[in-house]
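Novice: Some structures to go through are shown next.
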Structure P
Amino acid sequence: MDQNAESAVLKKLLREKFDEAVASVLPISLIVLALCLTLIPIESGLVLSFVIGCLFLTQGMTLFNLGSDMSMTQIGNHIGSKITKTRSLPLILAVSFMLGTAITVSEPDLSVLAGNVPAIDSYVLVFTVAVGVGLFLMVAMLRIIFAVPIKYLLLVSYGLIFIFAAFTEKNFLSVAFDSGGVTTGPMTVPFIMSMGMGVAAVRSDSNARSDGFGLVALCSIGPVLAVMLLGFIYPETGTYALDMSAESFPDSVAIGFSYIRSIPSQMIEVAKSLLPIFAFFLIFQVITLHLRRRPFMSIMLGIGMTYAGLVIFMTGVNVGFSSLGFVLGQRMAEEGMAWFMVPVAMIMGWFIINAEPAVHTLTAQVEELSCGSISGKAMRLSLSVAIAAANGFAMLRVISGVNILYFLVPGYALSLALAFYVPQNFTAIAFDSGGVASGPLTASFMLPMAMGACSALGGNLMTDAFGLVALVAMMPLITVQGMGALAVMRSRSPVEAPLPSFADSDVIELWEV
């Protein structure tokens, strides 16, 4: 492929990623602006900062998603393929742990969550979650190699989670479940999936390909357990207030300088996040990969685009996007409109999940596995209902202070019960779909909105506001497996064709019956 052709392909991909980013950000932006211009009085400077933040998010997500496809997915493919050729189980496990930990550190959704959690140092939380992902990526690789049914691993793992939950310090409980949701983001998922497919290639049986599903589901469990364990050893501060007051902007110049001041600090933070995975790639390239110049430079370009996209994305989130979400939730609670937040959050959830690009991949997989008995339209509808309900439940928790376990225990119990009824592929895809649902906009806007309302209502941020991401990650497990159960029922009750009628003079050829 010549240089002009490569440039044309890159421009086409960039356009596709831009369209996906616009589809993700535009719906929630229009809903928020409609609220600010009609019902909820918000300072004009903050609204303008939010609009600029939306532009930053759109551009940042465009570069980040394209860069991730060009770099992280390719790195995962190359390393996964290389380590499986060694047939060395200790090497596969060691590399899985190191890379799982390194890639999670660079996950933008995790950075957003860690920055919002009071009373836990953000670096401590990020490191704890990353180690949890690394450990359970090892478990996921063992499952693929030894062909262990995923439903048994999920049953044991979630049983362990809820046993730990009974003894976990209450202020760490919701954050622990949220941590499992944010780790399955746009950086981690393609990398983990590509590594898993490479390891699955070592098997030659018919189930090898389908066993590549479920990696994201298992890697979401590790952070939950890790943060729960952190709650036993982390020093109790007794302070759970969050200073997230929005910056005042007297004029447009102040807004511009606020963004400009934020960029250098974000450049440093993002560089720290990407450095581990970048260093691992260079080490593997020198020792064992030995990629040719063209694919190596393509990956390096992708890493550069990932870095630039993350800087732009995090700047938009921190300066204009999350702050308005916090203020909007705060003002709605102060104006006596707390209950109105429930339908508003549900509408936002409906549009957020419809705009997630990975949803289209998920629905296509389910349609293929069900041999067309479950349409993509039905799957998208079920996911929209799931995320809308999850956001509504989250806001009900903010208003009422109901313990998160009253939602999670029955929800996961139903999900695990369905796992023994529906085909294994549906279970794996269902538990993977939680990562699809809990995208960047959930952590960067919906969670700050819940935190703002909780702060205004005088609730406990750690127990009442957090848990939103966990609910968003849980609800698709029920709806996707529900679609699988529907497919099972349809396959067990086929429509019988009516028997043909014959006249007395007809000759029946018995050997054709």
Structure Q
Amino acid sequence: MLITDYLLLNYKRCNRRTYLDIYGNPQQKDPEKDFLRKLKRENQSHIRNVIKARSLDYRQPEISRQNWQLNAQQTLKLMQQGVDCIFRGTLSLSFSQWQAVLGDEIFLSKIKNSQQDLLSAVIFTAAPSLLIKQPGKSRFGNWQYIPVNIKLGRRAKPEYKLIAAFHAQILGIIQGIIPTRSQLILKEHNDYFINLDLWLIKMQYIVAECFAMLAHKLEPEVFISRQRCSLCNWYGHCYGVAQQQQHLSLVPGVTPKRYEHLQEIGVDSVESLVKVAETSLGEMVGYDVARQLKQQIAAIESDRALVRSSFDLINTQPISTGAIELYFDIEAEPERQIDYLLGVLLVDRAENTEEFYAFLAEKPEDEGQIWQQFLNFVNLYPDAPIFHYSEYEVDTIKRLAELYNTPKFITKELLSRFVDLHQWVTQSVVFPVESYSLKALANWIGFYWRETQGSGDQSVCWYDQWLYTQDRALLELILSYNEDDCRATRYLKDWLLDFLESQRNEKIRVIASQR
């Protein structure tokens, strides 16, 4: 059995993914998304940029990592020769080598006696971005190596630390001494050094747990977390399993931690959540959360939107309206740190017209120009409320205003007109949906995007492709998707206004009839 750093990285993120990568049916995997391919390209570019910026003179095995056995042999020869820096190398050792240094107690504590014979067949492989020579003693002579991993992330995530410790341990066994440090180089080229005293121990237990899961063929339970799962090739398969099981992870508000608490009282499905008493639920997860979950499941079961029990229908002022209203949505490219499209739908309710305006940066350096164009446009309608969905638009306005030295009084006045419909939704209405994204809500109330494959991630890929190809058809796709985002926001606002008004009138009628 081959235990690789890539397998462990996935295990730390989602143990089910690791299991499916080994035992799943490849035909059930989703096609790789354009956005994931883009991230891989950017990661390789980031590695090259770091090497260039640090003027690292490296050598690398002649054999690619796809042939890990030969690559590992050549990597070992380069270390024995005392090469200053090794790029794209592979480290490999058998379980017997691991056992000779670390013992096998942790592994044996995790597996059954019948599985112990599998240990002899375990091979560990690691592929650090770089191996850098340092002064010191090792099997090779008066030098040793440290592993360096170059990552596109902005922070040292737990899975990065795990892999850095795994690399340090394997390298330590090969060279006869644990390296003095294990290093990460992150997005801004900043260095992070792993606490090996802590992570070497954690790593050993995680490696043993991963092996035990695979050795016993214990398929982990599905848990859908869209932010974490969205780029995984197994998402479609796992989502189908979750739907079939009526899994609670499909219910908004059921986080992994809350799911653990729910399981403690025997609540492990939609059906059992329906049946459990709200008081019992409240004792475990808190009474406010219990009330929210009960309302959420009631909405899903009845396929009806409900007014949140905590929302004051009678005394809360209705959503802002105006003769002219603006609906705002942004497309951004995080890697380039650019907001390349500021889209605005102008709705003139007096004239019963609407028109979409797109402030598009065809080149990243045009961002400042479209920011000024956007300001000039919205200032033509100083009394118009600006509707958006989520805090991102507000954060972006602040970022652009600061970046381009917009006077603070202009920014403050502009933001005072913003109305966040996501905030309105989460405070006032329970929808029978699995997600409170704009697309999920708009689809439920009857709005659909023209670009069926469109998404924020896909828009980023279209823009990236546009910069390389100058194919204007890609810009049209971006504009169409953003316009529909704006129209969906308008559709949701109108629906919310009508729904809350009708519910308010109904409640007033009921109150009056009881007097």
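No value in this document is a laboratory result; all are computed from the given coordinates. These numbers come from a predicted model, not from an experiment. Cβ atoms are built from the backbone, for glycine too; each structure is taken alone.
Novice: For Cα Rg over 2.2 N^0.38 Å, which of the structures P, Q scores highest? Each step should come with its number before you reach the end.
Specialist: On the way: P: 1.02; Q: 1.17.
When Cα Rg over 2.2 N^0.38 Å is calculated for P, Q, structure Q comes out on top.
Novice: Given structures P, Q, which gives the highest value for relative contact order in percent (Cα under 8 Å, 6 or more apart)? Numbers along the way, then the final one.
Specialist: Details: P: 24; Q: 12.
When relative contact order in percent (Cα under 8 Å, 6 or more apart) is calculated for P, Q, structure P comes out on top.
Novice: Let me ask something else about it. For helix-only ellipticity at 222 nm (-39500 (n - 2.57) for each DSSP H run of 4 or more, over all residues; to 500), the calculated result is -16000, so let me know which of P, Q that is.
Specialist: Here the read-out was taken from Q.
Novice: Who wins on distance in nm of label points 7 Å out along Cα→Cβ at positions 86 and 454 among P, Q, i.e. which is largest?
Specialist: Values: P: 4.3; Q: 5.0.
For this comparison of distance in nm of label points 7 Å out along Cα→Cβ at positions 86 and 454, the top structure is Q.
Novice: If we compute distance in nm of label points 7 Å out along Cα→Cβ at positions 254 and 294 for structures P, Q, which one ends up with the highest value? Please list the in-between numbers first.
Specialist: Working: P: 5.5; Q: 1.8.
Largest value of distance in nm of label points 7 Å out along Cα→Cβ at positions 254 and 294: P.
Novice: One of P, Q was used to compute distance in nm of label points 7 Å out along Cα→Cβ at positions 326 and 478, and the result was 2.1. Which label is that? Before the final figure, lay out each step's value.
Specialist: Numbers: P: 3.2; Q: 2.1.
Label of the originating structure: Q.
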